[in-house]
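The structures come next, written out as structure tokens.
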Structure P
Amino acid sequence: MSNFSDIMGYVGLTPPEAASALNVSEDEIVRWCSTSESPPLHIWQGLLRMFDEIRIAAEEAAKSADLDRLDASDLNRVDLLVPGQAASDFAGPRRAATALAVAALARVFV
């Protein structure tokens with residue numbers, strides 16, 4: 001495993017999705033995930049753009065929630081779309097953004 005692999009997993013991308021999103025071959029993605037070889041800077045930048053889109057979508061969703069009316073049972077019904085070109089086409093980033101938003105909202109009950 002590599003740091004690249006960890007970030008890819010955090011944003012919820014599979015190797016085929018990452019290859020498509022980053023315009024590289026799946027073989028390159030697998031190599032960067034399983035060896036110490038680091039991808040070029042523009043690949044890191046593309047992955048971090050996705051990471052930022054996920055984080056911002058989660059933050060905006062949490063900010064827009066009506067905390068006075070929020071019930072713990074609502075947490076399992078949160079479903080987000082991730083705006084932005086890099087992350088919007090894939091299910092993994094959507095799940096990651098939803099998880100971050102739910103975690104932020106759950107803090108209301110802690």
Structure Q
Amino acid sequence: MQFNVRYVPYQIQFYGKGSVFFNDTALIFEGSITKFPLPLIQFFYQNVILVKTIKTVPYSTIFNYKKISLNCCQIGYRLPDVKKTGMQFFIEQKKTKVFLNKLEEYMTTVKNL
């Protein structure tokens with residue numbers, strides 16, 4: 001299942017539009033990150049500075065997920081070196097409740113394996 005999102009710069013610096021996919025064992029974030037940080041110029045030259053990438057987050061590493069506002073979600077997870085980080089994004093199609101229910105379902109399934 002795919003959700004179209006707009007990323008909010010948070011701990012992991014994804015920018016602009018992207019997607020979140022549910023896989024059997026992980027959440028997959030697709031979006032753009034900067035090749036090199038140029039905060040003021042980045043807004044005008046996004047095609048030059050940003051590069052598309054994918055971030056895979058196993059359900060077992062997610063320790064926190066919540067709805068921040070009407071259609072904004074935040075997901076906290078642990079990196080392999082046990083540091084905590086997170087992602088924030090707006091779900092464009094106002095399907096926040098569906099997203100959080102699906103995430104809960106997948107996480108419960110993985111914990112029961």
Structure R
Amino acid sequence: MAVKIRLARHGAKKRPYYRVVVADGRMPRDGRYIEEVGRYNPLTTPKVIDINIEKVDEWIGKGAQPTNAVSHLIEIARNGQPAVEKKAKLSKKAAAKAAAAAEAAAEAEADAE
């Protein structure tokens with residue numbers, strides 16, 4: 001049985017509320033689950049992330065695989081802040097275009113003086 005730690009969507013239309021659940025990977029997203037280990041409400045300010053880290057660690061120790069979204073939420077719950085994400089690199093064309101625009105702006109500023 002492939003056990004996953006994932007989000008189960010609840011709430012009204014356009015008003016999502018998520019439960020962090022441990023479920024068999026073959027079950028539907030909002031279907032039967034083994035255990036609820038937390039909750040996540042993205043609509044409040046600040047976002048409510050309430051995850052029982054001890055239960056999550058216990059399930060990961062048993063072989064449960066957290067999804068990408070849940071891994072991110074677990075990281076926030078442990079550290080109190082999200083992990084630093086890498087910025088996307090500019091392509092060579094975009095970098096050349098940005099450099100040309102900066103050079104043109106510098107020339108225009110020099111001509112204005």
Read-out helix-only ellipticity at 222 nm (-39500 (n - 2.57) for each DSSP H run of 4 or more, over all residues; to 500), computed value -5500, structure in P, Q, R: Q
Relative contact order in percent (Cα under 8 Å, 6 or more apart) - structure with the largest value, from P, Q, R: P
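Since every read-out is calculated from the coordinates, none of them should be taken as a lab result. Given the structure is predicted, the values throughout are model-derived calculations rather than measurements.
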